[in-house]
Structure 1
Amino acid sequence: MEKLSRFIVKFRNQILILAIILLIPSIFGYLNTRVNYDLLSYLPSDVESMQAQKILGDDFDLASVDELVVNGMKDRDVVKLKNEIKKIDGVKKVYWRDDVLDITIPKEAIPDSLQKMLYSDKGSTMMIITFDEGTSSTRTMNAIANIKKVADKDCFLGGMSAMSEDIKEDLDHSMPIYSAVAVVLVLCVLWLGLESNFAPFVFMLGIAFPIVYNFGTNIIFGEISYITKALAMVLQLAVTMDYSIFLLHRYQEEKLRHPGDNEEAMSKAIQATFVSISSSSITTIAGFMALCAMRLTLGRDIGLVMAKGVILGVISTIVVLPSLLMIFDKQIEKKKHKVLIRPMVKLPAWIINHHKAILAVFFLSFAPMVYAQAHTQSYYDLVANMPQSFKSVIGTNQLKKDFDMTTTHFVLVDDSVKTRDVQKICKQIKKVDGVTNVLAYEEFVGPGVPSSFEPQAVKDILNNGGKRLLIVNSDYRPATSKQTTQLNAIDTIIHKYDKKAVIGGEGKLEDDLINITN
C-alpha cells in the first residue's frame, strides 16, 4: 500500500485529469440506462401471477393494459378519439363497443354484462387500451404521454402503465429538488462538525465523482428500478461521506508529524485511511449484497447498485480526493471557524456509571419493541399512497366510482374446459364478495343474445392460444385483506374445473408481491 500511496500522490494531477475525463462516459452511461417504473415486474417468474402475465402478453396482447374513461362525449366522437389513439406508436389495440356492435345500433342492444362494463350511469364510457411493450417500457411511457395529449381534458387513464408514467414524471421533477436538499443538509452537518469552512465544499466535489461513476456504470445492468434511482444518490452520500472526513483528519495529523512535507503527509494519510475505511466498507457492502438473496429481484437491483457505489466511493476517496485536498490545502487551512459539534464529556462518564441500569432498561424494552414491530402494518397499495392529483389516480378513482371497477382480474382457464363449466365458473365468481362484473365469451352464447351482436368478435378477443379468458372486475383495492380473500375464493372456484388455471392482473400481482416480500 505504501508504493501505491506514493504513486497516487506523485501523479495526483494526472489522476484528477483522468477522473474528470471518465465523467464523460459516465454521463453517457447514465443517460442510456433505462429506468423501470414497474415495481411488480421484479416478482420471480415462477409465481402464478407472472405466469398469467406471460400468457396474457403472448396470446392475448394484454401484458400491458390501461382503461381510458371518457366523460361527456358522444359515441361518434369516441370513435374518432379511438382511431386517433390507435395511430399512436406503442399502442397495440383499442377495444370499445364498436368492435362488437356498430354505433348506429342503440347501446341497449349490447348484452347487459358488457354494457355495464363499457357505460356508466353518469354518462361516461370506457375503452380498453393495450400496448406493444411492457408496462414501463420507454415506448409505452411515450405512448401514454401522447394519449394524454390527444385525449380531452375530461378523459382520464387508469392502470399500471398510466401510473408508471405519472411516477416517472413526478420523479423527474422531484429528484433534483430532494437531491439539492440532501446536499444542503450534508453541507450544514459538515460545517458544524469541521473547523474548516471550505472543506465541506471540497468533500461534496470529491463525492460527486463516485456518484456520477455509479450512475454511469449502471448501464452494465441494462436497467435499474425507479426506487433504486431515487435512493442511490442520497444513500451513497450518507454511507461514504465519512470516508472523506477520515482522510482529511488523518492528513492534518500527518502534516504535524511531517512539517513542510505535504506529499509525505498525504502518502501516510492514504495508507492509514485505506486500512480503516476498507474494513468499514466491506461491512457496508456485505449488507447491501445481502439484499441480492431476496426472491423479489428489486433487492438485487438495489443491492448491486449500492454495493458498487460503496466500492467506487472507497476508490475515489483513496485515489481522487487526495488531489483535491492538496490543491485546496491553503483554502482549507485558512478559512476556519470554531467547531460547533463539541465532544460529549459528561455523557460517557454517566453511561459508564449507570451501565447496569441502562442494560436492564434495554432488555425490558426489547419484548414490547418486538411486539410493536410485528404489529406494524406495511402498505402495498400503490394508488392509495400516490398524490391524488395524478391523472392515473383520478382515472382509477373514476373507474371505481362510475363503473364499480377498482381492480381487474384476468382469469385464464384451459380451452378444454366445457362451455357449461365455464358458465358455472362465471356464475359462482359473480357471487364472490366484491365482484361487480364477469366478462366471458360463454356469457354471450345462447338465446338471450341479440342478432345484431357479433359474438365472434368477442370470441377473437377472449379465446386465444388454447386458453379462455374471463375478465373479473372487483370493487376492492389491490393489496388489501378483502382483495386477498376474494382472490382465494376465485382461485378455489377455478381449480375445481381446471387444476392449471391461473389469475393475472394487478390485484394478483400485488398479492404475490406481499407474499414474496414477507
Structure 2
Amino acid sequence: MFSLRSFATVGGMTLMSRILGFVREVLIAQIFGTGPIADAFIVAMRLPNLLRQIFAEGAFSAAFVPVFTRHLTERGMSGARSFAEQVLSPLLIALLAVLVAAELAMPWLIHVFAPGFDADPMKFRAAVLFTSITFPYIVFMSLCALQGGMLNGLHKFAENAVAPVILNAILIATMWFIEGDALFVGEALAWSVTLAGLIQFLWLANACRRAGLGLRLPLPRLTPDAVQFFKLMVPGLFGASVVQINLAVSTILASLHPGSVSYIYYADRLYQLPLALIGSAIGVVLLPALTRSLRSGDPQAAMHMQNRALELGLVLSLPSMVGLIVAALPIVTTVYQRGAFTQADALSVSIALMIMSAGLPAYVANKALTAAFLAREDTTTPFRQAVISVAVNIAISFALTLPYGYIGVAIGAMVSAWVNAILLGAILYRRGFLRLDQRSKRTLPRLSLCCICLGFATWAAIFWLWPGQSATTQAQIVALVAIIALAALVFAGLSLLFRVVSVAELRNLRRKR
C-alpha cells in the first residue's frame, strides 16, 4: 500500500533528522567557516556517506527490498529471513575487505576524490586523518541497509527512519561539549561519526529482533538466491545513485577552487531537506508497495500508486523549489551567517542553492520513476540512463567550472537530474508502465499556476519583511519564519481554491489503496 500515513511516518522522522542536521551544519559553519579544516571534514563526511548512499542505501536497498519482499510474499517470514542471512555473510566479508583496502590507500583516495587539496598540505593531511577515522561508518551503514530493508519489506518504516537522528544527535553533542582548536574538534567529530554508525546498527538489530527477523551469521556461501541478488545489485551501483554520483563529480571539480567544496556542501544540505523529506520517503514507501502489487498480479493498482506517488512528489517538490530559489539568500543568511561564515560566503552559497534547487522536482521524480523498474527487478535500465545523465553532468561541469567555478558545478548537477528524469519517464511510457490518469492531468497544470503565484507572494513577503544581511540573527529568524508562514498559507489557499488538493482527497490518501 502507498498511503499518506506511511509517507508521513518516514517523512516525519526524516524531518526530525534534518532539523537536527541543520543544527549540526550551523555549528559546523560557526566553528570551521569555509576554511581548510571545513573542507577536510566535509570530504571526510562525504566520502563514506557517498559510498553509503551509493552502495548501502542506493544499490543494495534497490536490489534487496524487492527481492526480500518477493520472498516474503512467496515463502513467508522464514524464507525471507533465510534469504537475508544468505546475503549477510558474503556482504560482511566484502565490506571488511573494502574497509582494509581503503584504510591502506587513504592518501591515494583523497588524491582522487579531492585533487585540489594537494596544493595545501595541511588540508590534505587533515582530510586523510579525518577520512581514515570515519571510513568504518560504511560497514555499519551497509549492515543497517540490510536490516532497514527487511523492516521496510514488512511496512515497518519508523525504526529505520529514526536511525539517522542518532548520527546528528551524537555530532551535535560532540560539538557542544568538546572544545579546542579546529583540528582537534574535527578529529573528535570524525570519531563521533563512527560511534554513531555502531549505535545505529545496534538500534536496527534490536528492531529486527522484535519484528521476528533477528539474523544469524551463517558460514559464507553463494547460494542461487544470493547470486541472483548480487547480479541485480551490480548495475544498481550506478543506476540507483545518480544524486550521489553527481555529488561526487561536483566535489572533485569544486575542490579545484578554494572554498567551492564548502559552498556546494552547505547549499546541498539545505536542498537535501525537501529532497530527503519528499523523494526518499516516496522511494522507501513506494518500492515495497509496487512490488507487492505486481507480484499479486494487479498492474492497475501499481499504475495507480505510481500516479499518486508522482503527483504527491510534485505537489510537495515544486513549491519547495520555488521557495528555495526565491528565498535563497534569506535562508542561507539566517541558517549559516555567524562566526567564521561571512556575508560573502552567504551570497555564494545562496547562488549555488538557487541553481541546485531547480533540479529538485527532477530528483524527486527520479525516486518514484526508478521504483517502477526496481519493483520489476530491473536494475539495468536505470543504470544505462544514469550513465547518460552522469556523462551530461561531467561534460557541463567540466566546461563551466573553469570560467565560473562552483556555479558551473551546480548547473551540471541540476541539468543531469532533468536528463535522467526525462529518460526514465520516456522509457516507462514506451513500455506501457506509466500513463498519467485524469486526476494527474487535471492537477499538474493547476499546480503550476499555484507555484507561479507562490513565487510572486514569496518575493513580495521578502521585499516587505526581510531586514537584510546585517540584521541580528533574532530579527532574521523572525522575518524568515513570517515569510515561510505567509508563503505556505498562500500556497495552501491557492491549492484548495484551484482544487489541486481537497480535504476529501487527503482523507482518501490514508486508505490502503
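Here, each number is a calculation from the coordinates, and none is a lab measurement. Note that the coordinates shown come from a computational prediction; the quantities given were computed from them, not determined experimentally. Cβ atoms are built from the backbone, for glycine too; each structure is taken alone.
Comparing FRET efficiency 1/(1 + (r/R0)^6) of positions 189 and 261 (r between Cβ atoms, R0 = 35 Å, to 0.05) across structures 1, 2, which is largest?
Working: 1: 0.65; 2: 1.00.
Between 1, 2, the highest calculated value is found for 2.
Match the computed value -0.71, -0.76, -0.79, -1.00 of log10 I(q)/I(0) by the Debye sum over Cα atoms at q = 0.16, 0.18, 0.19, 0.26 Å⁻¹, for residues 173-228 alone to one of the structures 1, 2, and report its label. It must be structure 2, since only it matches. Which of the displayed structures (1, 2) returns the greatest value of FRET efficiency 1/(1 + (r/R0)^6) of positions 85 and 197 (r between Cβ atoms, R0 = 30 Å, to 0.05) on calculation? Checked 1, 2; max of FRET efficiency 1/(1 + (r/R0)^6) of positions 85 and 197 (r between Cβ atoms, R0 = 30 Å, to 0.05) sits with 2.
With FRET efficiency 1/(1 + (r/R0)^6) of positions 397 and 461 (r between Cβ atoms, R0 = 41 Å, to 0.05) coming out at 0.95, pick the structure among 1, 2 it was computed from. Present the calculation step by step, with values, prior to reporting the outcome.
Details: 1: 0.95; 2: 0.75.
Only structure 1 yields this read-out.
Using the calculated result -27500 for helix-only ellipticity at 222 nm (-39500 (n - 2.57) for each DSSP H run of 4 or more, over all residues; to 500), pick out the matching structure from 1, 2. Only one of 1, 2 returns -27500 for helix-only ellipticity at 222 nm (-39500 (n - 2.57) for each DSSP H run of 4 or more, over all residues; to 500), namely 2.
Using the calculated result 101, 56, 39 for Cα extents along the principal axes in Å, pick out the matching structure from 1, 2.
Working: 1: 101, 56, 39; 2: 62, 60, 43.
Value 101, 56, 39 for Cα extents along the principal axes in Å corresponds to 1 out of 1, 2.
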